[in-house]
Structure 1
Amino acid sequence: MSQPIRFVMIGGFLGAGKTTLIAKLARHYQEQGKHVCVVTNDQAAGLVDTELLRSQGLNVNEVAGSCFCCNFHGLTDAMDSFEKDQRPDVILAEPVGSCTDLVATIALPMMERLGEKFVHSPYAVVLKPSHGLKILTGSSGRGFSEKAEYIFRKQLEESELVLINRIDELTADQQTQLRDCIETQYPGRPVIGISAKTGENLEALYDALAQEPTAREKLMEVDYDVYAEGEAELGWLNATVTLVADAAVPLDAIALTIVDRLRARLDELDAEPAHLKVLCSSQTSVAVANLVSSDTPTMLSVAADTSSDSATLLINARVSLAPEPLQKVVTECVAELATQFKAKTSVETIESFRPGRPVPTFRVESTSS
């Protein structure tokens, strides 16, 4: 009989750094000689994370159009399709960053229906420090409404392991403050400070994920009305843009410039970004720039270090702004990008919307047998 496939689900709010961490985890398991596959998830097609992970040589399937919990069979079909080529030893799953209640709607239904096929790692939730400091300390300043914060807090509540990410960007006092807030407000969960970017303290995470989840005495209660309203406050946009310039231009500069332009326009509208991510690719190279809050700088998370006279941009924006003005901002910034780089741009696809009400395929209501 085959060994069970290890299923590792990494949750956390939009912009927490899940994709960077998943890439690091994949390399760790590959170095152990394991065959690793990844399932990404989004409310629409055209996900930057999928293309980024594929550009790093990973076998990735994407579940688009709804979250994992609302498309349980889409998730299991995506995992089954990996076996057509080579049975994975490890599957890494990245749910939509605005989702919660994943233990009751994904982990436990998998255990009930798929039996011995999988062994589950503890459900790890990546804490996003930029919004976490505001929400957990109750500080003022631009952020999200109480309903959107409800999702953030529920993610922490259902976690079996909390990962304070981006510790390379935090002071020692900020790390201590976050850890104290988590241990006070959500006691009983292991808390590990990590940097997915630099790899700091990932060995502790690898050890934690090698364990199995502890049995739950009860499941988290979720008010799906508040959950749905919190998700609906975010405008969601995915776009694909082609750019053709008169001369070769740096891919890194293109990615950084479009994110900076979007940042400035959103600041004028007092619209808080949950996450902006742009992947700029030529035939041979990829650059990725992202913004995770109004209080943090634009970051070049993947550098191409090359120039090209043509490029394709994938733009993913999740912003506290209605879809119509969000789409207007993006199309105007794309036009400004063309002027700045003496190029022609064409919006090939664009989709903007508010996520619909989550309706799970399955939900385990009780841990009792």
Structure 2
Amino acid sequence: MELKYNHQYPSIDGLRERARKRIPRFAFEYLDGGCNEEINLAKNTSEIREIELKPCYLEDHEEPSLKTELFGHVYDAPFGIAPVGLQGLMWPGASEILAKAAFEHNIPFILSTVATASIEKVAELTEGAAWFQLYYPKEEKLRNDIIDRAAQAGMPVLVLLCDVPTFGYRAKEIKNGLAIPPKMTLSNLAQIMGCPTWAVSTLLAGTPQFKTLTPYLPKGLSLRHLGLFMNKTFSGKLNEERIKPIRDRWKGKLVLKGVASEEDAEKARQLGMDGIIVSNHGGRQLDAGQSAIKALAGIQEKYAGKLKIMMDSGLRTGPDVARALASGAEFTFMGRSFMYGVAALGKNGGDHTMSILKIQLKQVLEQLCCEKVSDLSRHIVR
């Protein structure tokens, strides 16, 4: 497809700044923030950008291609959209906007269990091409039903989230009262009044809901009791015993997301996982941990060729993607960059962000004289 983008916002930083001004602070800080002192949030990106790439100007080379094979499908770029919860809080219909744009750009979109669009709606928009991320339910019947819905919708990949055994301590969200339901403090109401486009759009779209989970919510459940229901029903705690029946039931590709150690990578291999996503949840869970790019180094050295090794956390731009691929990731995912785009530009934000990321990444390959993304490892400065 022809790449078109809004020349007024040619960078992810520009989209982030417009998003910051366009949506209420409590919504922006939910998207943008990390846990505790946000040390790992900052390290994720800064340590990716310490990686240097070298060009080979005198080598013969053809026009670079971003096409990348993953699980039997050839995508148009080596990056996809990471799962993000409560997408509709940042912008009404964000899940649907991004899913549709991802399908048109032929890149993977991962739907979160706690996103604001249903499995069925996203499958319809993507003709079954989207992936689904499972937030582990405590009840076996509920787990099986959600998995079966994803299978019936034709989704090819199930992603198991393993890095939320407990909720991260996020001071900004606590201060903002960003809970279920959100607390409408005077400060939050003032923020909403200062963002009239967001306020009107949200009013017309209605309160964001966990659409995939709607069939399981007790009838007549008040917002006040929704948080209690979620805490009682879902647990992020995964172990070998919980993964085995999922592997037996799911006939498609199975991916473990949140891997940050060689020990977990080995268990994923033993349990028959098809791939892993090296990730620290975007710096939102463990502030004292490694950056994702550092965790990737040890994991890919031992498990390249044994598992499909992907990565998210800290990636924002096309050059960031190039650095991660050169470091051994076979595919990458981003969440915040795409959400900045939608929050900044509404329905055009998904297409715009995907276009500039493709243009940025292709320019890096052209400058390095690198024909294929799989050759980027030859260009890393060791």
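Rule-based calculations on the coordinates, nothing more; no lab input. In this text, all values refer to a predicted model and were calculated from it rather than measured experimentally. Cβ atoms are built from the backbone, for glycine too; each structure is taken alone.
A value of 21 was computed for relative contact order in percent (Cα under 8 Å, 6 or more apart); which of 1, 2 is the source structure? Clearly, the read-out refers to 1. Given a value of 3, 11, 21, 19, 14, 11, 8, 7, 4, 1, 0 for P(r) over Cα pairs in 5 Å bins from 0, in percent, for residues 84-155 alone, calculated from one of 1, 2, which structure does it belong to? Only one of 1, 2 returns 3, 11, 21, 19, 14, 11, 8, 7, 4, 1, 0 for P(r) over Cα pairs in 5 Å bins from 0, in percent, for residues 84-155 alone, namely 1. Upon calculation of helix-only ellipticity at 222 nm (-39500 (n - 2.57) for each DSSP H run of 4 or more, over all residues; to 500) from the atomic coordinates, which of the structures 1, 2 produces -11000? This value belongs to structure 1. When mean count of other Cβ atoms within 10 Å over residues 60-67 is computed for each of 1, 2, the one that comes out at 21.0 is 1. Looking at mean count of other Cβ atoms within 10 Å over residues 44-51, point out which structure of 1, 2 has the largest value. If we compare mean count of other Cβ atoms within 10 Å over residues 44-51 over 1, 2, the biggest value is for 1. Out of 1, 2, which structure matches 3.4 when distance in nm of label points 7 Å out along Cα→Cβ at positions 108 and 188 is calculated? Going through each structure in turn, the value belongs to 2.
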